[in-house]
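Next up: some structures, all given as structure tokens.
Only the coordinates and a few stated rules stand behind these numbers; no lab work does. Everything numeric in this text was worked out from a predicted model, so none of it was measured. Cβ atoms are built from the backbone, for glycine too; each structure is taken alone.
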Structure P
Amino acid sequence: MTTEEPMAKLEIKKGPDDEVTAGGLRVVACRREVGTIDGGISVYVWGQEAGQDVELVRMDLFRTRPHYHAPAERQEETVIPAADSVAWGIEALTTRASELAGEAGSAEVGEALDTEALGAAGPLLLDLFGRLEEPNEVSYFEIPQFVLDELAAG
């Protein structure tokens, strides 16, 4: 006899996307709230590889558990080791975007980036993050109860 894992519904609230382009990257961002557990700004970093848009990295610049995924579809999280995750995100995109593209498995994209343009994009990114609207869409995801409990425990 097998016992099924109890499931729970996780509410995700998401705001409208906004974006900027700099140095060969398209940076799409929105505000997200993950239940009552955490939230902040999610950043989707896109580049061009063989003429196709490819999502390289997703950064969740959250208040409690800031992390990123490289490549973007990777489930495992890399912890952002900074008290100010938004400042970390801007610094990473303006000074280490090539390294992040390599970490995402797209070294060619990283080599093609205009590092000078990215280095000057800090004010552009800060403006993008500052103008993001509050979440207005709600969706629900079923996840195992123990995962929700772990998230809530921090």
Structure Q
Amino acid sequence: MANRQGSILEQQVRQTFVSHGFKDVCFKEYARYGHQLGEDLLVRRVPYRSIYGHDGVTEFLAVSRRLGFAIRIECKWQQSQGSVDEKFPYLYLNCIEAMPEREIILLVDGNGYKSGALAWLKKAAAEQSVKTIHVFNLVEFLIWANKALR
């Protein structure tokens, strides 16, 4: 069920970008053709090297020549108690130390995380000055997208 719910969250991200004119492409296409595919791209399953030296994959990379950005997007859904929130520090450190983009969106929703976990992640993201890290729920993400993707 968690995978299905996470997939629904990812579909919302894809639909949002596509509705703003972004072309949805897989990483292999992007790696091969780059912006020949279009000016505004939403790239799926984007690799990076984690802080542990392992291969990691992020759900999306939004790249726009028109708007002048490359934003990595991580989606985390937790509807019931589980371990997603225990991975927040690891996710945060990967944002700071391993992901090459200067701007990152952490889309976290489902309200199943432990009390204090999301507050910790938002505080950590806000207090650092290395990168721009947004921590959004789905509604906050949609509001951001409606403003930023015009």
note = Output -11500 (helix-only ellipticity at 222 nm (-39500 (n - 2.57) for each DSSP H run of 4 or more, over all residues; to 500), calculated) maps, among P, Q, to structure Q
task = For Rg and Dmax of the Cα atoms in Å, the calculated result is 14.9, 45, so let me know which of P, Q that is.
result = Q
key: Label whose coordinates, when mean projected area of the Cα convex hull in nm², for residues 26-105 alone is calculated, return 5.2 (choices P, Q)   = P
task = Determine which structure produced the value 2.9 for distance in nm of label points 7 Å out along Cα→Cβ at positions 58 and 122, calculated from the coordinates; the candidates are P, Q.
result = P
Top of P, Q by relative contact order in percent (Cα under 8 Å, 6 or more apart), largest first = P
request  = Using FRET efficiency 1/(1 + (r/R0)^6) of positions 42 and 90 (r between Cβ atoms, R0 = 30 Å, to 0.05), single out the structure from P, Q with the greatest value.
outcome  = P
Comparison of P, Q - label where mean count of other Cβ atoms within 10 Å over residues 34-41 is highest = P
